[in-house]
Structure 1
Amino acid sequence: MASKRKWPGLVLSVALLAGLLAACGTKDNKGSSSPSASPSDSSSPTASQPAEKLAPLTLTYYSEDVNPNWANNQDDTGKALIEMTGITLDAEFAVGDAVQKSALIASSGEYPDLISAKTSISKFVDAGAVLDLTDLIEQHAPNLKKLFEGKMNRLKYSESDQAIYVIPSYDGIDKQDFDTGGGFELQHRVVKELGYPTIRTVTDYENAIKAYLEKHPKDENGNPNIGLSLIADDWRMYIGVTNPAFQVTGGSDDGEYYVDIDTNEVTYHFRRPAEKEYFRWLNHMNAEGLLDKESFVQKYDQYKAKIATGRVLGLIDQKWEFDDGQKALKAEGKFDQAYGHYPVTMSTDFKNTTFWPTGFTGGSGVAISVNNPDPVRTIKYLDYLASEEGQILVNWGIEGKHYNIENGKRVIPAEVNNRKVNDAINFQKESGIGSYNLLSGHYGDGVKDSTGNYFTTRYPEQLIVDYSDVEKEVLSAYKATTWKDLFPQETEFKTKPWGALWNIPIPSDSELVVLEEKIKNITWKRIPEAILAKPEKFDEIWDKFLNDIEAAGVKKAEGLRQELLNERLSLWGS
């Protein structure tokens, strides 16, 4: 990309404009696109024919992932995308239960033009709501073909249905993880005051919280500090309560199941004895008064607001889930009340599995619906987002405004970076950086473009610049430069040949759908009950839980999941 190029007056290359100017593909009676029938292919510009301005096109877009900072295309990036492509997105994001919302849309027969499905793509496939993208990609998406080169097999839906229904967008291609947003979190002020104690086991973590609370039971305003707060609001139960059970006991993230890396055997992960001890520890934290009493009743907004007060010492969560609260603290200059990430496990016999590699997972991403008015132009829009120019735009923003080129390198000015880190919510709303990444396939952290610059801004040097002075001080005390340095690295684990079990589609008519709903309801009832019970009642409730899920068919569910896993291994191994 030329260093003098400026947005939004940037002119698309002739080849790219030729692609974007293609008009509607026709649809046959089954809703499949026929790209070759596009009437305006012949009017695409050539080197001697100037490009005409693209006609405006609005596409409806539904995403299962909430984007609270979405600015209706009126941010800098959105405006540039409209100018470049003529396409505006009329977006709707799931509120509450995304799976339920997706099921309602899938059954309605009225489908958004673009659908971003993280876990529910099977509902749309079974409803006949989405197009097979195989030919569209082959004929109209050179950048996507380049992006997924050598990985196209992993875009196929299943062994029996090898259509491509989604452009995977939740997993960056060839990504390298340079930092972590998970683990167990402690405020920096806690470890600083205690002299930077070792935080390796749940006992270490508990002792740090307890010691700090004994010294500082209340904040500067006289409000009680909170030891550990959990979030269990709807689907966040998975992230904040149940997933940590396998992460601290040596299991990788395969959703609600544990898969033995050596035998590929599938087990409902709560049935592992080691996980019972994790929930017993949470029960103990509650009995000791160290667990937030509102953990199982607070709504997500209340949780983030509570974090923003600075009173919550510890979290067990993912940064993307609690970061709005943390951003509010940083905006007020309360950097010592932001959080560090620690590789906590039940004991030193286990490794924290945050960085267990899955390889490229595919499965979740963006689909084009059968109601889309112009599948050809839409795939070219997605293809532009996956191009080098598109990737630089959505990750870095506007040259001259959000970054500069200095000696051939993209550099974020200090004043811009300060806003990006410490006024992140407003910065994202204004710039749009971070709002368009899930719209198409993309390169992962650590991948470089043709100029030798990273596609994303998450690389070691920039990450360290983004850390506050307090954060750097804490990391230095632990002899680390990034939070990832504290964790077991990818090379300490075997790569999972199935990717992740949770993103293998389940046919809507499978008995597994009903079984897992029954088992989930039991789990979500019994786990909070066990945590909040008197310690002497814990074993009784846990035994009741195991008996209940066995009666509900957990072993049959394990068998059906095993079949899906075996099919995935066969498909990807072919």
Structure 2
Amino acid sequence: MKNITLTIAFILTFNFLLGQNVKYNTDVLVYGATPSGIMAAITIKKAGRSVILVEPSRWVGGILGAGLKPTQDMPNYEAVGGTTRQLMLQLGIRSNDPSLTVDDVLKLNKEISPKDIREDFLKLLNDYDVTVIYDHRISRTVKIGNGIKDVFFDLAPFDDYGCPVAAAKINDNLQIKSKIFIDASYDGELMARAGVSNRIGRESVIDYNENLAGVRPYDNITPISPFVVPDDPKSGLLALVENDHGKQQGAGDQYTQAYNFRFYVTSDPARRIEITPPDNYNPFDFELVGRYVDYIKKISKDNNELNERLSWIFPGWLNAAEYNYQRRSLITMVPLGINHLYADGDYATKARIWKSYQDYFRGLHYFLSTDERVPKEFKQKTASLGLDKFHHPETNGWPHQLYVRVSRRLIGLYTITEHDVYNKTHIEDPIGLAQYGIDTYPARRIWFERNDSVYVAIEGNMFVGGAKGPTNVPYPIPYRAIVPQKHECTNLLIPVLFSSTHLGYASARMEPTFMIVGESAGVAAVHALEENVPVQDINIESYLNKLREIGQRLYWE
């Protein structure tokens, strides 16, 4: 089945490369073959409606197909409903035991490869005969009144390292006419190009009366100089640190939390792809890292602690066989302070920032393998590591998806806030349950002066309540949070970048939740088609009954 899908995709892409403008007409267009988009698409096909799934890259599965494990952000299996519930015990699992429990699967996480998850998603799409078109990103939309009628796409294949490109190969190469549209992407390009209101950054504490909103206290405060000439502010700032914008704690700003790759490294020669420095490598770009290494050497009690702290910089936090951002370190394997530029940037900006993550990673690896301040043992160990090609053979070991934890967020009919996470609201239109802590990675690395001493710190790091959340009780996602305001668009659903504050999204932004909401969005699309009404006007009672029928868990009993 997988080979059939790949063959169809190749034929379609070959036609597109020939410059053949292709037009489709469908009941529902889903943009983004993320886990949420896949769930929406197969749900629509189950209902007997036509659907086309368009994916900007050459791969399916979003971040689950690029390193994150399905159950890592699922603290309560009993809160998971619908088709997602069974998939949590199946995706990437290569055990022949049909009686696996969620505890069994959690123990198997280290054995799961994103390659296997991609294959499972491909099989699922094949089983339901979903048409998937790859390598196309949204160019523009055509609206009549407040409804989308057509969407045009540019042919823009990702590069050989799994990175989006600045310029498309062919503009307006694909046109799709549809009745209902679902933006299941991590970037919200369909939402934005349809003229639907959205937000970026952090609200203030007064905007939604959220105690933890806005700018947060400094974290990982470290006494090292951020200046080109140590202790001389007039010499300018080093790379990798910025001036504080001066806003008080609790104030809103444009920043958003860190992105990163969930990546695999290995020293096995049979699987290792060498990590080379970027063409523009300049060791002084990593001078702040060198000074931090000196600081770590000074404060470490023994060699074990020293090596552990150095490993927090690179490769980071070993999660379930793949590496993640290590929040305990002032500096880690990704840059900070640029994600807000990605969130609302044009395609050229997004490509530049995505590539900068790869270049930073490459430069950091080379710096820690060569700089004289790095202990010899750690230098040798770091130099021996390369990307593991087994999991991403088509992209030279690079994950094809940057972990875009948050970008644009819909401004819809209901905004999920801290109060929902704390179970302080009553929702009459629930479409699935969410449960996780308020989890934000750092947004900025800044310097400041205190008592005549200079420090470098990070800001924005927060994990309130741990994985199970501040109340240990799931909360519902409202249908109103995935629909735009009616005067802006009547036939668009947004199951990933749903309407929420920075804090609300920080808890609800987990892939199992996206999958649940994606399936519910698919059901909503079918209801809007059958009732021939705007998505805002579907019969809620009938809709919720259908969600119960397919096993969605709408309230926590």
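Only the coordinates and a few stated rules stand behind these numbers; no lab work does. Keep in mind that this is a model prediction, so the values were computed, not measured. Cβ atoms are built from the backbone, for glycine too; each structure is taken alone.
Couple of notes before you dig in:
- Which of 1, 2 yields -11500 [helix-only ellipticity at 222 nm (-39500 (n - 2.57) for each DSSP H run of 4 or more, over all residues; to 500), calculated]: 1
- Among 1, 2, which structure scores highest (criterion: FRET efficiency 1/(1 + (r/R0)^6) of positions 111 and 135 (r between Cβ atoms, R0 = 35 Å, to 0.05)): 1
- Structure from which 0.85 was derived, FRET efficiency 1/(1 + (r/R0)^6) of positions 231 and 471 (r between Cβ atoms, R0 = 30 Å, to 0.05), options 1, 2: 1
- When Kirkwood radius over Cα pairs in Å is calculated for each of structures 1, 2, structure 1 comes out greatest.
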